[in-house]
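Structures are listed in the sections that come next.
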Structure I
Amino acid sequence: MKRIAVIGFGFMGVVHAKNIINSGILELCGIIDNRSGDIFAGIANTGNQGALDLPVERLRQTPVFKTLEECVNTVQPDAVVICVPLFLHYNLTKKALNLELDVLLEKPFCPKIEQCRELIKLTEEKKRLLMVAHCIRFAPQYEFLAQCIRDERYGKLRWLTTSRMGGEPTWGVWQNPKIKKTCGGSLLDLLIHDLDFVNYCFGAPADVKVNLHCDEYWEVALQYNHEAAISIKGGFLHRNTAFVAEYAATFERGSLRFCTLQPDVVHAGTDDGSQAVTVTGDGYCEELKHFADIITTRTQSPRCPPESSLQAIELCRDIRAKVE
């Protein structure tokens with residue numbers, strides 16, 4: 001059983017720690033967080049998922065360290081899950097790889113293209129495994145859509161539109177104005193989910209067009225060397241606005257619709273009638289299982305290699321450049 005330490009115990013750190021405990025295939029051996037006080041206080045009331053049903057007592061039994069070096073010297077983890085503000089991604093990932101650890105890094109990769117490339121090279125030199133946690137690639141509702149695109153069960157895709165929006169986060173680093181400025185706004189924090197997903201399905205686009213950009217809201221059209229039209233929209237609304245993500249896709253012989261307001265169902269419509277397809281599961285759990293598999297088998301991720309996570313950063317850079 002691989003031993004995993006979580007670096008950063010904010011919302012995503014809590015989610016990953018919970019899933020490690022519940023996985024049955026990984027051991028949570030440490031938490032690394034340099035804050036003073038009780039880091040476990042109020043952990044159930046953060047993030048955009050509501051009650052997390054946390055194993056609080058088990059979490060409190062986990063050793064807490066101030067530094068990665070202290071954790072490595074004390075409990076010898078095999079890998080780390082890094083859940084810290086974006087401006088810390090590069091340095092912490094580099095440090096973990098140099099300490100001979102495998103790394104699951106919360107998305108997005110790094111803010112600078114050259115940082116991403118350097119870490120990919122270091123991963124190869126150290127013979128370690130690095131995966132960026134793009135959970136939508138593993139969300140069953142989106143994987144169902146990806147399968148329909150790949151196997152053409154409804155024919156070839158004609159167009160796809162995705163939407164992801166909700167109130168600006170009110171938790172964690174978003175409460176600190178200085179750190180908030182380094183997080184890349186809704187483009188890198190929120191819409192990168194959908195941008196990465198279309199990269200996962202189609203590869204890098206031939207061109208990108210920004211149809212609308214207002215404050216932290218975006219509407220983006222991606223052009224590929226095929227007939228399908230791709231549109232992505234969303235961003236941050238006023239704080240405390242409900243979060244909703246959805247997609248609609250039309251193929252030659254049918255259409256699909258999904259919305260997080262009805263999270264376990266994808267609605268399919270064809271000339272023969274309508275169907276409610278039950279699709280259940282948790283993308284964070286599936287993502288963690290995949291990471292456990294690659295660090296056990298010592299094989300680079302076929303579903304989420306770091307090179308493709310770099311493409312998502314490059315795409316966000318290209319989109320930002322269109323409005324600057």
Structure II
Amino acid sequence: MSDMEKVHCLIIGSGPAGYTAAIYASRANLHPILYQGLQPGGQLTITTEVENYPGYPNGVMGPQMMVDFEQQAQRMGADIRWGMITKVDFSQRPFKVEVDEEKWIEADSIIIATGASAKWLGLESESRLNGHGVSACAVCDGFFFKNQEVAIVGAGDTACEEALYLSKLCTHVHMLVRRDEMRASRVMKERVLKTANITVHWNSEPAEILGENKVESVRVRNTQTGAESIIPLKAVFIAIGHQPNSGLFKGVIDMDDQGYIITQPGSTKTNVPGVFACGDVQDKIYRQAVSAAGSGCMAALDAERYLGEMEL
């Protein structure tokens with residue numbers, strides 16, 4: 001392995017967190033290499049218009065915004081590559097990572113920015129109408145359905161929060177809950193049940209989302225009787241949770257029971273010195289592009305400080 005490529009700072013992942021880390025690391029002369037992973041640009045590439053990111057007064061399409069981030073990182077000198085990190089060895093420094101199951105790289109510091117993926121129901125119509133009335137983020141997309149009737153699928157705190165958020169924008173919110181109770185905390189559940197324009201449909205799940213090019217209605221199945229009914233509406237928000245993309249680091253980096261990487265409060269440090277985590281892979285609370293970008297900046301600054309102290 002004598003001809004192994006060596007890198008000062010390796011960034012794994014290419015959403016707002018990874019690209020921002022690359023911008024800052026490049027400016028700090030860390031000569032970062034960034035591997036984009038399976039979905040270059042991350043979750044933003046499956047959204048349509050982003051209107052809540054500062055600096056884009058007229059809004060921007062999610063994929064275009066990620067192209068802008070990537071170009072800025074490249075202009076600063078980041079080495080951005082196609083490819084997937086398939087294995088890691090953090091047992092000693094320099095750390096070793098395997099790319100595309102074929103070559104190994106040594107890195108003095110690592111920034112994990114692998115993000116999270118929304119969990120989906122798995123319906124054909126759900127993926128076909130994604131971005132055309134089907135969304136996994138009410139805070140991102142609720143605004144486009146102002147004064148319309150919508151549905152939200154889910155029964156946890158996030159689903160309740162999103163239902164309450166939508167109730168302020170939309171004429172009516174149908175909340176589809178699979179069982180006869182919610183997983184959500186009592187206070188969230190009570191808030192939802194007290195809100196006049198939210199109807200909770202117990203023992204209900206979407207059998208199909210109907211509409212040719214945009215959502216027109218949802219066919220709802222009763223999970224106990226099997227009876228089906230159709231609700232006309234303009235959007236279906238899926239809020240059945242997110243899955244952090246952290247499987248690669250299991251057993252090496254400390255995580256919570258859901259698989260989110262644990263970072264030291266007020267920093268992006270993981271339990272392995274020299275390995276940092278930012279963005280949605282370690283943030284299950286905010287999950288916004290702007291907060292992910294902010295934590296990418298923090299990770300690059302933490303890595304720069306670490307490398308300075310190590311004099312690597």
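Mean count of other Cβ atoms within 10 Å over residues 23-30 was computed and gave 18.8; which structure, I, II, did it come from? Present the calculation step by step, with values, prior to reporting the outcome.
Working: I: 18.8; II: 21.2.
Source structure for this number: I.
Here's another thing I want to ask about it. Out of I, II, choose the structure whose coordinates give FRET efficiency 1/(1 + (r/R0)^6) of positions 103 and 239 (r between Cβ atoms, R0 = 35 Å, to 0.05) equal to 0.30 when calculated. Show your work: numbers first, answer last.
Working: I: 0.65; II: 0.30.
It was calculated from structure II.
Right, here's the next one. Suppose helix-only ellipticity at 222 nm (-39500 (n - 2.57) for each DSSP H run of 4 or more, over all residues; to 500) works out to -10500; of I, II, which structure was it derived from?
I
Additional query: Given that mean count of other Cβ atoms within 10 Å over residues 95-102, derived from a single structure, equals 15.2, which label among I, II identifies that structure?
II
Still on this structure, I have one more. Upon calculation of mean projected area of the Cα convex hull in nm² from the atomic coordinates, which of the structures I, II produces 16.6?
Comparing all candidates, it corresponds to I.
We did not get these values from a lab; they are worked out from the coordinates using the rules stated. Only a predicted model underlies this, so the values are computations on that prediction, with no experimental measurement involved. Cβ atoms are built from the backbone, for glycine too; each structure is taken alone.
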